[in-house]
Structure 1
Amino acid sequence: MNILVTGGAGYIGSHTCLELLQAGYEIIVVDNLCNSKEESLRRVQEITDKKLKFYKVDLLDRDHLENVFENYPIHSVIHFAGLKAMGESVNIPLEYFHNNVSGTLNLLQVMKKHKVRNIVFSSTAGVYGEVKTVPITEESPLSVLNPYSRTKLMIEDILRDLYIAEPQWNIALLRYFNPVGAHTSGRIGEDPNGVPNNLMPYVAQVAVGKWPFVRIWGNDYPTPDGTGVRDYIHIMDLVNGHVKALEKLHTNPGLVTYNLGTGRGYSVMEVISAFEKACQHKIPYQIMSRRPGDAAISYADPTKANRELKWFAQYTMEDMCMDAWRWQSQNPNGFS
């Protein structure tokens with residue numbers, strides 16, 4: 001069964017390709033490599049001892065995307081491709097709307113033309129905006145705090161409207177919380193361009209000496225140690241959720257939405273402490289003022305995914321830090 005993975009060379013995409021190959025799927029990857037490296041896919045094939053097809057294609061380039069669909073009988077699509085930095089999106093919103101929304105529209109139009117009607121969409125817990133109550137369920141109110149999250153919510157809306165108009169589609173909307181860690185081999189992991197936007201890769205790069213200290217954005221929140229609490233999920237748990245969602249689409253469920261998180265929150269200081277145990281040395285940090293829009297506490301209620309997908313997060317925070325450190329220490333410059 002051929003699965004098209006857009007953005008498959010990226011952090012989540014490459015780990016998902018690995019899991020899909022090990023589950024016996026045939027994989028075709030399209031990625032424009034603006035935020036990723038083809039080396040990740042070479043290593044995925046090395047780890048699995050299986051081959052995948054790769055095309056350097058931008059979703060905004062409809063003609064080349066058409067060629068991929070014409071060359072393979074694609075059964076389903078897992079859609080990761082998109083710009084993804086919240087802070088950057090505030091400065092260049094037009095690029096985010098054009099790339100993420102227009103690229104997705106191109107993809108959906110080509111899928112429709114070729115009668116491919118199964119799609120797993122990579123969304124974000126950012127569609128819940130400024131969280132008022134926890135844990136967050138799939139029925140929690142939706143709102144956004146930045147253009148990146150707005151593109152994800154807009155695409156969710158597009159997919160909901162598409163399903164209403166054409167109920168023969170099967171669509172899974174997966175709302176991620178905070179993916180961290182790396183494959184246990186240490187061969188693939190998160191390799192962000194420039195300064196990392198998220199906590200765990202920043203901590204890892206400080207631990208390996210790339211940056212002098214971790215910036216902690218506020219220590220006066222109403223949490224046990226004053227720092228923000230988030231739901232961190234191991235990348236391999238997350239990608240297993242994609243395989244489960246793909247299996248769900250085979251049962252023709254229509255449109256389904258799932259939170260992928262552990263249901264447990266960890267503070268910034270707890271993450272740093274766990275990472276210090278993994279790397280066996282102290283990690284310097286500095287307390288900064290709060291960032292606007294940051295919630296004190298945010299974590300998922302994964303009950304729906306537990307019940308309907310038979311999916312459960314298995315990895316601990318210690319596992320997440322050990323695997324992230326193994327990747328970072330063995331690959332201090334990422335895939336370069």
Structure 2
Amino acid sequence: MAKPRVTLKQVAASAGVSYQTVSKVINKQIQVSKETEERIWETVHKLGYRTNYTARSLRSQRSHTLGYSWLPAAPDQANPILDQFLQSMFQAAEQRGYYLLSFPYHTSRTDHLAAYTELIDTGRVDGFVLSSVEYDDPRARLLLEKNFPFVGFGRSNPELNFPWIDIDGGHGIQLAVEHLLEQGHQRIAALAWPTSSRVGNNRMTGYEKALQHAGIIPHPAWIQRGEGCFAFGYQATLKLLDLPREIRPTAVVALNDTMAIGSIWAAKERGLIVGRDLAITGFDDTPMIQYMDPPLTSVRQPTWQVGQQIIALLLDYIEQGQLSQPNEILIEPSLIVRGSSTGQKLKII
């Protein structure tokens with residue numbers, strides 16, 4: 001026979017406190033003395049008490065679960081930035097007594113919104129975190145129509161009014177271009193995403209702003225657009241190096257590290273010394289790029305900070321029914337200068 005479930009009242013009686021106090025301590029809704037809290041948790045573990053989440057959900061009308069979806073990458077492309085973001089959100093949610101339910105978002109499917117509708121209608125989540133937010137994002141429109149709590153990791157159209165946290169990618173790329181200008185470069189190319197990319201367009205504003213301030217009009221051939229992968233970075237850089245000498249770039253700014261790595265390979269294939277003959281910068285400051293030859297200069301995103309803040313913002317929204325802080329937060333990145341743009345050692349801007 002199954003062992004009878006230990007109740008809150010049994011825990012309370014053994015710990016010498018009220019069952020309301022036990023409930024609030026377990027659910028992190030009250031602060032008690034250190035001695036009392038330790039006694040309650042010791043009793044919980046000794047008796048083997050387990051929270052009845054079904055009953056708790058019925059009482060609170062909450063699942064204590066948050067939904068998060070992302071655009072899956074190719075099977076052969078690791079995403080350490082996503083891993084760090086997920087770990088940060090998992091930790092922040094756990095500290096507030098919530099779980100994170102993650103699932104892929106397939107834009108190629110006609111029913112790509114079905115998962116959101118099902119999770120809402122079945123009461124399985126209390127809110128969502130959206131990433132890879134784009135123009136006219138259908139997920140944002142759906143959740144706004146349903147008046148369902150969510151926070152975006154990224155902005156969308158100005159008329160789509162929802163809480164978001166974003167990295168100021170334009171400022172990050174501006175830092176990279178200004179750094180290259182300080183090194184004496186005047187012909188600076190950009191490896192960019194298609195103009196349909198909201199994130200790409202945000203980042204390219206920094207490229208345009210930095211060159212404009214320097215009085216430089218970029219040659220159309222300097223801006224190469226395509227998929228943000230190694231192969232595109234490699235092929236686009238070969239095209240840039242084939243330009244006539246008078247317009248050939250001496251520096252390349254890539255909108256992500258993967259394209260920058262492809263660019264480094266192309267430069268080396270042509271016999272160039274990266275950092276001296278061709279300066280290259282990336283974006284994301286992906287782990288391991290510091291061990292490349294040469295180490296890659298890159299824009300670092302405070303990914304862990306974003307994960308913590310985005311969960312705090314969403315849970316305030318859910319639990320208080322309103323936002324207790326600004327609902328549009330733009331965070332500045334930093335530039336980590338390494339040998340790929342100077343031939344010198346690490347420097348942080």
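One of 1, 2 was used to compute Kirkwood radius over Cα pairs in Å, for residues 89-200 alone, and the result was 16.0. Which label is that? Of the structures listed, the value fits 1.
With volume of the Cα convex hull per residue in Å³ derived from the coordinates and found to be 122, which of 1, 2 does the value describe? Traced to structure 1. When mean count of other Cβ atoms within 10 Å over residues 161-168 is worked out for each of 1, 2, structure 2 gives the greatest result. Can you rank 1, 2 by relative contact order in percent (Cα under 8 Å, 6 or more apart) and just name the one with the largest value? Once relative contact order in percent (Cα under 8 Å, 6 or more apart) is tallied for 1, 2, the winner is 1. Thinking of 1, 2, which structure, once volume of the Cα convex hull per residue in Å³, for residues 249-304 alone is computed, gives back 68? The structure behind it is 2.
When distance in nm of label points 7 Å out along Cα→Cβ at positions 265 and 281 is calculated, the result is 2.4; to which of the structures 1, 2 does this value belong? Value 2.4 for distance in nm of label points 7 Å out along Cα→Cβ at positions 265 and 281 corresponds to 2 out of 1, 2.
Every number here is computed from the coordinates shown, using simple stated rules; none is lab data. Keep in mind it's a predicted model, so treat the numbers as computed, not measured. Cβ atoms are built from the backbone, for glycine too; each structure is taken alone.
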